[in-house]
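S.K.: Down below are the structures I want you to see.
Only the coordinates and a few stated rules stand behind these numbers; no lab work does. Quick caveat: nothing in here was measured; it's all calculated off a predicted structure. Cβ atoms are built from the backbone, for glycine too; each structure is taken alone.
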Structure 1
Amino acid sequence: MKKALFITLGGIAALFLLIYTFIYFVPYSDGIRSGELIKISHKGVLVKTWEGEISQGISGAQIFAFSVLDKDQEVIEKLQEYQGQYVKLNYVERYATFFWLGDTKYFITNVQKEKSPHVRN
């Protein structure tokens, strides 16, 4: 009985580890998005995650929501600095996410300040 329980629990743990490894290390896609950075916040009750949004249109009709991993402190600092400005974001899209990683499947890996195409000199 104990052996069967041990094998069952070990199998469940191994399956969870395999799924987590796949979701974390195998990206679905990657790309670049540009827009006005309208939100960056550190939110959550039990686990705090960094979440943000950029507006990709003049009217704000298309919002791109994203997450940032805690280990990417340089990206978090740049996002806080560029709040309200036009930015270009490099991201990785994962198949899924876990609540301790972020709310979205899109994780920002780099951010650059850009000149807005809506403002002419």
Structure 2
Amino acid sequence: MVKKITPLMIENIYQRWEEAGEDSLCSDNQRKCHTIIKAVGWGIITINPADHVETPTIKAKEMDYWTSEECHRFLREAEKDRYYQAFLLAIVAGMRQGEILGAEKTDVKFTAKSLSIHQTLEHDGKK
């Protein structure tokens, strides 16, 4: 029951998340949980136990990237794939998936050798 939550209980959950490392919620989601716990607006409890617990910090993740040779090797292998142009845009121009999905023919200016991003799309095709 919500009324029985104590700061120690919350602290123990945070400690378990910390000990679980990679197998736990990412630190961003941990902070989101803390924000939800802090919401007392429902009137179920009068004192917020999360006020007495330190908010989890977001830990920066080290970026994993391909070397130039790995990019070239990938593009050579992907040359016959129907998504080759999308892969090429992602690697060469640094475009994100939604930007690539949202690109239209009219966005390409061959004489200016440019591509403008006017929209992004999600997997389901909605803007």
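S.K.: Could you figure out which one of 1, 2 the value 46, 20, 11 for semi-axes √(5λ) of the Cα gyration tensor in Å was computed from?
M.R.: The value was obtained from structure 2.
S.K.: Check the numbers for distance in nm of label points 7 Å out along Cα→Cβ at positions 21 and 93 across 1, 2 and tell me which is largest.
M.R.: Across 1, 2, distance in nm of label points 7 Å out along Cα→Cβ at positions 21 and 93 peaks for 2.
S.K.: Still on this structure, I have one more. Among the shown structures 1, 2, from which was the value 0.00 of FRET efficiency 1/(1 + (r/R0)^6) of positions 13 and 109 (r between Cβ atoms, R0 = 25 Å, to 0.05) calculated? Don't skip to the answer; put the middle values down first.
M.R.: On the way: 1: 0.25; 2: 0.00.
The value was obtained from structure 2.
S.K.: Just checking, which of 1, 2 has the largest value of relative contact order in percent (Cα under 8 Å, 6 or more apart)?
M.R.: Across 1, 2, relative contact order in percent (Cα under 8 Å, 6 or more apart) peaks for 1.
S.K.: Name the one structure among 1, 2 that FRET efficiency 1/(1 + (r/R0)^6) of positions 37 and 85 (r between Cβ atoms, R0 = 25 Å, to 0.05) of 0.00 was derived from.
M.R.: Derived from the structure labelled 2.
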